[in-house]
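Quick note: the coordinates plus some simple rules give every number you see, no bench work behind them. For clarity, every value in this text was computed on a predicted model and none was experimentally measured.
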Structure P
Amino acid sequence: MTTLRIPFFQVDAFSDHIFGGNPAAVCPLERWLPDETLQDIARENCLSETAFLVEDGADYHVRWFTPTTEVDLCGHTTLAGAWVLFHRISPGRESVTFHTQSGPLRVTLRGELLEMDLPARPPAPTTPPPGLAEALGLAPLEVLEARDLLCVLADERAVRELAPDMTKLGALDAYALIVTAQADPGRGVDFVSRFFAPAIGVPEDPVTGSSHSTLVPFWAARLGKSALVAEQVSSRGGRLECRLEGDRVHMAGRCAPYLEGVIAIQE
């Protein structure tokens with residue numbers, strides 16, 4: 001019996017300090033392991049997502065897993081994975097392209113900020129699924145849909161104070177749900193949001209890059225501006241500097257390393 005040793009990093013993404021932003025697990029691999037092993041590791045890590053990286057020439061392939069399933073796009077673990085490459089695996093490197101289910105994603109180091117670009121997923125108006133208002137505890141002003149449902153609420157306070165019924169939310173016919181509103185004036189923030197995905201094992205995600213692929217095109221059109229400052233107002237919270245360029249959403253943030261170690265698996 002041999003022991004497979006996998007480097008493990010936990011990084012708080014979209015935060016300049018630990019215990020803020022969104023904790024992400026990053027596991028660089030020499031080769032792809034069976035899907036069930038990747039899922040078991042993500043379940044054991046018990047974070048919203050774990051990123052697995054495999055080198056391919058100058059680039060990397062990345063796959064993302066929640067504790068219960070593989071997902072097609074995850075922003076905060078992409079940011080965290082780039083931080084690990086730039087600061088631990090290849091110090092001095094300042095850019096990397098990740099190949100993913102959602103196409104190539106590029107991350108560039110700009111001073112202390114890491115900037116990545118994701119595909120824009122603009123939402124379209126949709127009919128609210130049965131039970132939505134009951135699950136949220138209120139009726140949204142508007143309901144739109146891309147990959148995720150997007151619910152527009154009256155104001156920032158409504159977003160912050162929302163206490164949805166997770167059991168009912170997880171039973172909706174929706175991959176995940178975003179709630180959003182224009183930010184209170186005078187704070188230097190354009191819009192706020194929260195993200196819930198109990199159906200895929202993430203009751204509330206602290207800071208979600210993929211949701212901003214939908215939020216940024218929505219608010220860019222609504223506010224008439226392409227550069228936006230976003231704040232995800234979960235209990236941990238995080239701020240993103242965003243920019244819409246054609247069919248791509250650029251978002252930048254900081255990362256704070258929390259934990260480094262090794263996962264040992266008996267083979």
Structure Q
Amino acid sequence: MPSTLIVSHDPAAVRAIEQNAMMSSVQTKAIGAVESAEHWLATKDFDALLLDDHGNYNLTQIVHTAWARNPHMVAGVFSLSGTVRNPGAARIAGLEVFQFPHALQDLRMMFDSLSSMEKLRPNTKILVVDDLDAPRGIMCAFIEGLGFGGTVGVGSVNEALKILRENPNEFFCIVTDVNMPKLGGADLIRSVRDDTHLAHLPIIVLTAHASADNLRPSLVAGASGVLVKPPKKKDLIWELTKAQRILVNHQDPRLCRAEEPDDLLIIEDALSFRLC
């Protein structure tokens with residue numbers, strides 16, 4: 001039976017979430033102290049971690065502890081009575097966001113997925129798209145050196161789409177340059193998101209110009225993550241591990257949600273903070 005660790009000082013919120021989890025046959029463990037959370041995460045396997053946005057703790061530190069033990073654990077931040085304080089930064093970090101007025105509904109969907117969906121085993125290959133031969137080769141070698149499996153490098157969006165459509169189950173992630181001749185990263189993302197056989201794939205955009213204006217088309221199209229050239233080792237590992245987690249848990253691969261009109265602005269603000 002799947003299990004979820006809830007970290008919250010709010011008894012009413014805990015009860016509401018526990019009732020949702022019970023209806024989906026998901027076990028829960030609720031605690032209030034962050035020290036206890038780190039203890040439980042280090043000693044027991046959980047399928048999901050839910051953090052109250054009103055808690056006074058370091059979200060990044062807790063999820064690092066959680067993902068160090070189980071890289072594929074679903075982690076989320078919730079607010080049943082209002083909006084999460086910084087949903088853009090949370091999503092960039094790889095957390096799910098559950099906020100008023102749809103928090104309980106979205107949590108129920110997450111619990112249902114934990115109970116009913118078989119965990120996918122991510123494929124080992126990553127598709128790298130860059131029109132420049134040298135940077136593309138360096139990125140492929142960098143990724144393979146980190147132990148993420150094989151890479152396939154292509155020089156254009158059309159080449160990428162041809163390979164993806166011929167081999168829709170071969171890759172677990174796409175890493176694409178943003179600015180390329182004729183068709184760029186945003187064009188590739190739109191084509192992938194419009195293809196029912198490929199839409200689930202995480203897509204990480206790679207750019208030397210880390211501005212919100214430059215990244216906006218890729219975010220609107222449905223990017224899953226962002227890397228700045230040349231990517232740091234820790235950032236590349238973080239984004240690729242997040243991509244695996246998205247695929248394994250059948251999570252929405254888009255940073256921006258089409259049903260949330262203010263989401264793009266929030267993500268852009270969070271990106272500006274992260275990339276400066």
If relative contact order in percent (Cα under 8 Å, 6 or more apart) is computed and equals 15, the structure in P, Q = Q
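To test your reading of the models, identify which of P, Q gives -5000 for helix-only ellipticity at 222 nm (-39500 (n - 2.57) for each DSSP H run of 4 or more, over all residues; to 500) when calculated.
It traces back to P.
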Of the structures P, Q, report the one carrying the highest value of Kirkwood radius over Cα pairs in Å.
-> Q
